[in-house]
Structure P
Amino acid sequence: MNEFAEQATSDKLLERILSSLEDDKAEDVVSITLTGKSEMADYMVIASGRSSRQVASISEKLTERLKETFGLVCKVEGKDTGDWVLIDAGDVIVHVFRPEVRDFYQLEKMWMTPGEAVVAKA
């Protein structure tokens, strides 16, 4: 962890993740509060990229920015195929999908309570 790294609170982490996704033109970004629903994380963020290449790029840049800002080394799964990339940033879990794969799994429906569907804005 470098000496300039910020303290990674879950809210600061979420803010940086949403900002990174916006910078890289991720689409249909949704933030779901997991507090009280699961102990695995405080937030889940779901986003789409238009192609496997964009999904992989969004994910790679996000992990680089989190390391740069917070000194955080994230666990990443699925970057090689680029259909669905899972990024475990500790208090925030990020899923970046190709649209067809996202439609198939429909994670939002699994984790959101009715009426909670809010598109995240950084």
Structure Q
Amino acid sequence: MDKYTQIAARILLAQIFLVTGINKIGGYAGTQAYMEAIGVPGVLLPGVIALEIGGALALMTGYGARWAALALAVFSVVAALLFHHDFADKTQFIMFLKNLSIAGGLLLLFAQAETGNRS
């Protein structure tokens, strides 16, 4: 894959995590309450924010991008299963599929870096 295409792909994959991580800081109490309402301990929120923002920056810069991609892929699947499992709600079903699609792209990035095709 062309170097510039790889950079663009990493940025496109990263932007959702960067924006949502920053938004979680601004809406910390609401996000924490939402997590707890689902049964996820709110004490995990700082780690979630760090993973989203740190992982996004790693993807964007390419520094540690392979492992960030794997961590964010796992995070995306876990988030889909915990927060978007109401398939009767069309929006939740789409969000579930979105998370799985993002995880797929991140796994491709992880696998592509594994073969030595780094940008």
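Starting from the value 17: which structure in P, Q was percent of Cα pairs over 21 Å apart, for residues 45-108 alone calculated from? Matching structure: P.
In terms of distance in nm of label points 7 Å out along Cα→Cβ at positions 13 and 101, which of structures P, Q is highest? By distance in nm of label points 7 Å out along Cα→Cβ at positions 13 and 101, the leading structure of P, Q is P. Of the structures labelled P, Q, which one yields -27500 when helix-only ellipticity at 222 nm (-39500 (n - 2.57) for each DSSP H run of 4 or more, over all residues; to 500) is computed from its coordinates? Label of the source structure: Q. Given 2.6 as the derived value for distance in nm of label points 7 Å out along Cα→Cβ at positions 61 and 93, which of the supplied structures P, Q does it correspond to? Matching structure: P.
All of the numbers you see were taken from the coordinates with simple rules; none came from a lab. Predicted, not measured: the structure shown is a model, and the values here were computed from it. Cβ atoms are built from the backbone, for glycine too; each structure is taken alone.
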